[in-house]
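Student: Quick heads-up: structures coming right below.
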Structure P
Amino acid sequence: MPVTGVQLVSLAVSDQDRARDFYVDVLGFDLVSDAELGPGMRWVQVRPPGAATSITLVTWFATMQPGAVKGTVLESDDLDGDVARLRSLGVAIDGDVQQAPWGRFVTFDDPDGNGLVLQETGAG
């Protein structure tokens, strides 16, 4: 039986409130869940609107260090507009929009230094 999809990915953060606010208020993700799991453990799950895959923002995995993940790719339908909006919200975008054979993209970090790629696939 083949794997049929990716349900969620865990991303280590140092402050779940700050990370939740960044992914929801700045990137525009939906908050799927924010619930206590037990002492010192909280389940914070976010996802882009309409997406099947979500991200859990975790603090309790000793082997997962905040800021260690690089290259998480997010898709945009309006890269130039999204870059302008993110910059207006104080997000430091690394340089200008770059062109690649598969589309256009920019890179930036979340508040913990996890590296994100915002791309517009197949754009001119």
Structure Q
Amino acid sequence: MGEIQSFKDLRIWQQGIEIVKIIYSMTKSFPKSELFGLTGQMRRASISIPSNIAEGQIKYHSKEFSRYLNIVLGSCAELETLCLISKELGYFSPDQLSEILKLIEIESKQVNTLRVKLREINS
């Protein structure tokens, strides 16, 4: 694997973009009454994932990047909760829920691994 030239080279950023695309696709079928509620909140939470990875990585300081990764983990937890609520309200099928939760779990684990490595560097 080559050297990281940009946040766009980070797998966690690339996966974050995929999560955004899937969330936008899945929320298209939500009722119009949810546009400023659940739909908007889910889209904002998903967008927060790659956005905070990009913003943190561009700072070039591991402590600062680690702080942004904490925000990413919070956004992952928020998005997971919103997906579970969507399933409970009948907006997601069990298969849709399973697909997105798996992606969020993978993202969270990889972000946490990087966060721990950055903490070790700062120790």
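Nothing in this text is a laboratory measurement; each read-out follows from the coordinates by a stated rule. As the structure is a prediction and not an experimental result, all values here were calculated from the model. Cβ atoms are built from the backbone, for glycine too; each structure is taken alone.
Student: Rank structures P, Q by Rg/Rh (Cα atoms, Kirkwood Rh) and report only the one at the top, that is, the highest.
Tutor: That would be structure Q.
Student: Of the structures labelled P, Q, one was used to calculate mean count of other Cβ atoms within 10 Å over residues 47-54, giving 22.2. Name it.
Tutor: Working: P: 12.2; Q: 22.2.
Derived from the structure labelled Q.
Student: Given a value of -26000 for helix-only ellipticity at 222 nm (-39500 (n - 2.57) for each DSSP H run of 4 or more, over all residues; to 500), calculated from one of P, Q, which structure does it belong to?
Tutor: The read-out was computed on structure Q.
Student: Let me ask something else about it. A value of 29 was computed for relative contact order in percent (Cα under 8 Å, 6 or more apart); which of P, Q is the source structure?
Tutor: Of the options listed, only Q reproduces it.
Student: Starting from the value 0.50: which structure in P, Q was FRET efficiency 1/(1 + (r/R0)^6) of positions 55 and 87 (r between Cβ atoms, R0 = 30 Å, to 0.05) calculated from?
Tutor: Details: P: 0.85; Q: 0.50.
Comparing all candidates, it corresponds to Q.
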